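Derivation of every value follows stated rules applied to the coordinates shown; laboratory data play no part. Since this is a predicted model, take the numbers as computed values, not measurements. Cβ atoms are built from the backbone, for glycine too; each structure is taken alone.
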Structure P
Amino acid sequence: MSSSCIEEVSVRDDNWFRIANELLGRAGIRVNGPAASDIQVKNPDFFKRVLQEGSLGLGESYMDGWWDCPRLDIFFTKVLRAGLENQLPHHLKDTLRIAGARLFNLQSKKRAWIVGKEHYDLGNDLFTRMLDPQMQYSCAYWKDAETLDDAQRAKLRLIGEKLQLKPGMRVLDIGCGWGGLAQFMAQHYGVSVVGVTISAEQQKLAQKRCEGLDVDIRLQDYRDLDEQFDRIVSVGMFEHVGPKNYATYFRVVDRNLKPDGIFLLHTIGSKRTDHNVDPWINRYIFPNGCLPSVRQIADASESHFVMEDWHNFGADYDRTLMAWYERFLDAWPEIADNYSERFKRMFSYYLNACAGAFRARDIQLWQVVFSRGIEHGLRVAR
């Protein structure tokens with residue numbers, strides 16, 4: 001934006017501009033500055049909109065083309081490290097939504113299918129191009145890897161080793177996605193797998209990729225499961241369970257796990273215990289989601305299991321998300337006819353905002369291993 005436009009902003013609404021500029025300055029971000037993390041404002045109403053609507057206004061105004069930033073990931077890292085999200089106003093709708101999350105079960109059996117339809121059913125054309133060949137839509141393990149494919153395979157091997165899989169075992173995969181983990185476990189460990197998902201598109205692709213293997217992919221709510229398994233694993237699904245259902249979730253796992261079984265939970269986590277989901281993410285990306293805290297997982301699981309191991313490799317999610325973003329941009333010319341330009345801005349914002357949040361260590365990624373108390377303990381893989 002030109003200097004004359006900046007002057008226009010000051011003339012039209014100097015107070016909104018001054019407050020926003022001061023806030024951003026605390027994070028080392030300049031309006032229309034030269035750095036890659038500086039924002040370029042195209043609509044002078046941007047400042048008022050963000051200060052009145054908070055996170056939702058910031059994200060929606062980006063989708064509307066009111067502002068740009070060459071490196072959104074760095075912008076969000078700076079914003080979160082400076083704690084600016086705590087200094088933005090909470091819109092009345094956000095307050096009511098948080099109150100509703102405390103009072104009502106937003107992840108009931110009826111509502112649980114919403115996220116499947118609105119996010120995971122977006123289109124396999126998008127996800128097959130953005131993700132690795134194993135279709136892993138969760139954090140990769142970059143310890144000894146240099147490519148996304150290698151890092152995701154390392155994550156799958158890590159899960160298999162932590163579960164101590166052996167041929168002939170029966171494994172339950174709660175929230176099986178597109179079947180990559182089920183396929184990997186069946187092929188590399190000789191186990192029988194039952195996978196459940198609430199996404200019809202995921203089920204179709206998972207069934208196709210697991211054809212000929214001892215894998216059963218079901219379109220089913222986890223709460224309806226009542227069978228016996230040697231091992232249970234859940235990757236990137238617990239974020240959709242919701243605090244009202246944490247106790248139920250662990251009861252279901254307990255009911256379905258054999259006495260000497262092992263359960264591995266892989267989930268994004270919050271460093272604080274609250275119901276305060278980002279309103280933009282809730283509206284446009286993962287409706288009705290909520291990140292669990294250490295305390296919430298411990299409280300819900302302690303009457304059922306021994307916590308054998310807790311592994312945090314959340315910093316690896318930053319690199320995973322940036323790899324997805326690069327692949328998303330590379331694939332865009334092939335899929336652009338199926339989506340709008342506004343969708344492209346929305347999805348770019350989502351991937352970069354999440355990368356910035358993990359880089360700032362504002363959110364975490366945990367793998368937690370549970371048992372009922374193995375006599376000599378577990379030597380857990382790293």
Structure Q
Amino acid sequence: MVIRLLSAAGINVNGDMPWDIHVHDEHFYPAVLKYGSLALGESYMAGWWDSPALDQTIYHILKARLDEKIKASWALKRDILLSRLFNFQHPEQAFRNGRRHYDLGNDLFSRMLDQRMTYTCAFWEHAGNLDAAQEEKLDLSCRKLHLRPGMTVLDIGCGWGSFARFAAENYGVHVTGITISEEQARLAAERCKGLPVDIRVMDYRSMTEKFDAIASLGMFEHVGYRNYHAYMKIARSCLHDNGLFLLHTIGGNRSFTMADPWLGKYIFPHATIPSIAQIGKAIEEYFVMEHWENFSVNYDKTLMAWYQRFNDHWEELKDNYDPTFRRMWNYYLQSCAGSFRARCSQLWQVVLSPYGVEGGYKVAEKQPAATEKFLHS
């Protein structure tokens with residue numbers, strides 16, 4: 001049955017194409033039939049199967065919608081029910097969720113990411129490498145917020161300070177960055193030293209100050225669908241009436257209450273990918289939608305660049321991370337790339353305003369000096 005399903009997606013067991021799989025343990029077959037995507041990832045981690053190009057394998061599986069042809073296990077149905085009944089992203093749990101991923105080690109992320117350590121989708125339209133592509137994204141984000149010198153900006157989920165540092169250096173703004181990861185905060189503060197940037201370890205629900213603009217880059221996926229409304233309410237309460245809010249998030253084509261079981265178990269605990277409907281419902285009391293842009297194909301390229309850098313630096317990392325971790329991390333990066341390539345996952349940048357921009361909204365014109373300053377420093 002598994003061989004037939006894979007064949008329908010153009011994947012042959014022990015075939016010669018890059019996306020074909022090679023099965024090393026027969027337990028692979030019943031496990032995948034019983035537990036679906038969770039078993040697919042776990043069996044790869046265990047070395048039960050391999051693929052010369054895992055990203056292409058996942059692309060073929062998703063493009064053929066094989067995930068829809070295997071019935072959900074009772075365990076998955078139970079988890080879906082629990083996700084609807086309980087808030088797994090309440091403040092205390094949110095700290096635990098975030099630290100499981102973002103506190104893995106700054107050595108890992110510094111080698112995998114660009115030199116600014118930007119852990120969100122890069123924009124490649126005018127860029128030939130990861131560093132330049134992330135510069136493009138950061139500058140575009142600043143322009144979408146209409147940043148000007150002296151403005152105050154809240155960066156929700158600031159990571160290692162890439163946006164905060166870029167915005168302060170190139171647009172002359174004062175940035176308050178918040179994160180639930182102490183590892184991120186420590187390094188972000190170091191990297192932003194000497195700039196008008198304040199890095200804090202705190203949950204977004206504790207923020208009460210007012211700002212001229214708000215950026216949320218790659219944070220909303222951790223909010224949880226039960227908290228979307230509260231998130232937007234807090235963002236609105238922290239934004240001046242004439243300000244702009246940039247929401248940069250992975251998105252899904254359908255509404256769900258939990259993420260893929262494997263990703264939720266091993267990579268992003270209790271994460272949830274929002275849909276257009278879920279975002280729309282959450283903002284309707286608080287914001288006007290000014291601009292919505294889809295950059296999903298850029299995430300495929302970004303993830304593959306991270307995959308390449310992670311493996312290029314494995315010799316420097318292997319003393320701190322075991323071979324199973326390497327297989328897990330490679331599966332994470334390549335399977336996500338395949339999902340964006342198959343257009344099952346999206347990447348949206350949404351610009352919101354409290355009452356609507358009078359005369360209509362436009363993205364600010366590019367300032368060449370903004371990116372040139374960093375690239376030549």
### Task
For distance in nm of label points 7 Å out along Cα→Cβ at positions 59 and 291, find whichever of P, Q sits highest and give me its label.
Q
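Who wins on mean count of other Cβ atoms within 10 Å over residues 35-42 among P, Q, i.e. which is largest? Intermediate values should be presented prior to the final figure.
Working: P: 17.8; Q: 22.0.
The structure with the largest value is Q.
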